[in-house]
Structure 1
């Protein structure tokens with residue numbers, strides 16, 4: 001619910017009149033979005049949580065309408081390397097293609113990169129310029145500009161939004177994909193890959209991305225160029241989360257020669273590590289990242305603690321099963337059985353303590 005307190009049910013009580021009024025204001029460009037309500041959801045490694053901007057219901061309708069206009073236009077031009085928040089694309093498709101590429105191609109080094117506070121740092125001027133490449137209607141551009149500068153209400157104060165595209169908005173995932181399409185996706189395909197002497201590959205899911213290279217030299221050169229590329233568009237790398245590692249079919253053997261364990265990388269939400277098939281062949285294996293695992297248990301415990309005061313035991317158990325199923329729909333993949341079983345056990349203990 002947004003700052004006006006209007007729910008979907010309340011808006012729908014006089015739906016035809018409300019939509020007619022909304023249509024009229026949009027046609028004469030007399031409508032301005034209301035500030036978004038600041039809310040927080042749990043985030044691994046953050047006490048405060050991940051900030052969201054919750055739009056009013058009518059603003060959500062406008063955001064959805066704009067998304068439905070923009071999405072078909074940009075879907076024709078988005079790169080195959082982009083998987084996040086797109087129709088007919090998923091995390092599992094991204095993971096499968098990444099694993100297949102590392103196993104079958106000449107990938108020996110992986111760059112794991114993290115953009116610092118991406119959704120809060122999107123530059124509005126660059127965003128407008130990127131949109132103008134495909135959108136010629138100035139009314140659509142003006143409408144998007146108003147939505148992005150509508151402000152955030154937090155602690156009874158409205159904060160101006162001179163940059164960023166708040167998470168929680170219906171339109172935000174698409175706008176972020178458009179921004180990174182120009183900043184990263186096209187740059188890698190047109191500039192980085194053609195100039196690489198060895199093989200190079202790139203995968204992005206929302207604002208998380210990794211790149212694989214045949215040679216260490218080109219992986220390190222990419223890291224150096226990446227920092228300057230992001231800076232050009234108002235972004236920066238989280239250096240503590242950005243690194244180049246040896247990863248591929250020879251990584252385990254090379255690490256063992258040095259008396260070390262082969263390195264691992266995280267993307268998106270999974271730790272990727274060098275493993276073997278039953279026949280001894282190299283295989284990219286995955287397990288749930290520890291931060292994600294702990295955050296999932298913590299969020300479930302907080303939910304159970306609140307739910308036990310509001311729900312019957314039967315209803316609480318029904319909803320708990322749905323939550324566990326939703327988690328497993330994402331994390332129950334090959335080689336991740338141990339973490340998934342530990343999750344089931346952990347949540348069962350929480351339910352026993354909270355509900356039974």
Structure 2
């Protein structure tokens with residue numbers, strides 16, 4: 001029921017048989033561990049964080065009050081990308097370096113389903129769906145990927161003076177930042193973009209933003225519709241601030257998490273401004289959401305209020321998350337929707353919005369064999 005409702009909301013005003021020239025671009029910004037009340041468009045002044053760019057997105061689109069992600073990073077991202085319950089795909093928890101778990105080639109991803117429809121597909125930032133080569137996004141429908149493969153603070157383990165050196169530590173060390181490209185023969189080219197110690201983490205989201213914009217600009221030049229999945233690091237712990245954001249601590253009543261939200265909002269604003277600059281905002285679906293709820297360790301600023309508990313649990317605070325959708329002329333502006341929707345709804349909804357079949361949910365259950373575009 002939730003799936004059908006959400007699909008109806010987004011495609012009511014759309015002719016689903018649109019030709020390739022009319023296909024909307026799709027930009028999904030998935031933050032990390034951001035709770036329901038971290039955004040000022042949600043908390044309405046209850047907390048001190050301010051997110052004007054994301055608030056503007058809500059003003060120009062639809063804000064969902066009852067959106068359900070998943071209780072953890074891997075599960076939330078897998079549900080979004082596969083449109084299936086993580087327990088069904090096995091993507092409920094991916095551990096640290098060398099974990100063999102990853103998306104099965106039998107499970108079509110949103111990127112693969114959109115690529116079939118002529119989309120250029122790019123993912124930038126956090127992945128957390130496996131760190132072996134077969135697990136990389138460029139083996140699962142993305143043309144290009146740049147980012148890290150774990151929760152953020154896993155990347156700084158090797159910077160700890162007590163981390164084992166040499167061969168002893170290699171099996172436990174995180175893989176460096178990866179930049180990979182899908183190849184025409186179904187393979188991929190993988191480049192090592194170096195480690196991400198605490199110093200690099202200070203501006204890691206600026207790198208995510210720059211890679212996102214670079215990919216979008218290239219697709220606009222080729223006049224090809226794009227699907228971009230942007231995954232900034234904020235607000236996962238441990239947070240390392242650049243001097244610019246460190247200077248904001250203690251001002252405006254802000255602690256660490258308020259500054260985290262300021263940096264996240266700034267980067268969202270840069271990307272949204274780029275869409276305007278390129279003249280493509282009117283034909284771009286923009287989604288802002290989070291992979292799961294916030295952590296209690298960041299209380300009182302973590303954003304699980306007014307719900308119980310935190311990420312990693314199945315209480316409301318663990319997987320109730322913010323979600324905003326903007327699609328000018330298609331999704332009505334300044335609307336607050338309190339119907340129940342979930343991360344499982346993205347695959348069928350976005351595929352339909354791109355001109356794909358409306359009966360995808362039933363066909364998706366059979367994987368590739370049951371779904372032929």
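Looking at relative contact order in percent (Cα under 8 Å, 6 or more apart) for structures 1, 2, the greatest value goes to 2.
Each of 1, 2 could give distance in nm of label points 7 Å out along Cα→Cβ at positions 49 and 321, but the derived value 2.8 comes from 1. Using mean count of other Cβ atoms within 10 Å over residues 25-32 as the calculated read-out, with 11.9 as its value, let me know the right label among 1, 2. It traces back to 1.
Could you tell me which structure in 1, 2 was used to calculate Cα Rg over 2.2 N^0.38 Å, for residues 169-232 alone as 1.18? The value was obtained from structure 1. For the read-out helix-only ellipticity at 222 nm (-39500 (n - 2.57) for each DSSP H run of 4 or more, over all residues; to 500), a value of -14500 was computed from one structure; give its label from 1, 2. Comparing all candidates, it corresponds to 1. Taking FRET efficiency 1/(1 + (r/R0)^6) of positions 265 and 305 (r between Cβ atoms, R0 = 25 Å, to 0.05) as the criterion, the top-ranked structure out of 1, 2 is 2, with the highest value.
Of structures 1, 2, which gives 0.25 when FRET efficiency 1/(1 + (r/R0)^6) of positions 65 and 249 (r between Cβ atoms, R0 = 25 Å, to 0.05) is computed from the coordinates? Label of the source structure: 2. Computed over structures 1, 2, Rg/Rh (Cα atoms, Kirkwood Rh) reaches its largest value in 1.
Starting from the value 1.33: which structure in 1, 2 was Cα Rg over 2.2 N^0.38 Å, for residues 129-288 alone calculated from? Of the options listed, only 1 reproduces it.
Read-outs: derived from the displayed coordinates by stated rules, not from any lab. What you are looking at is a predicted structure, and each value in this text was computed from that prediction instead of being measured. Cβ atoms are built from the backbone, for glycine too; each structure is taken alone.
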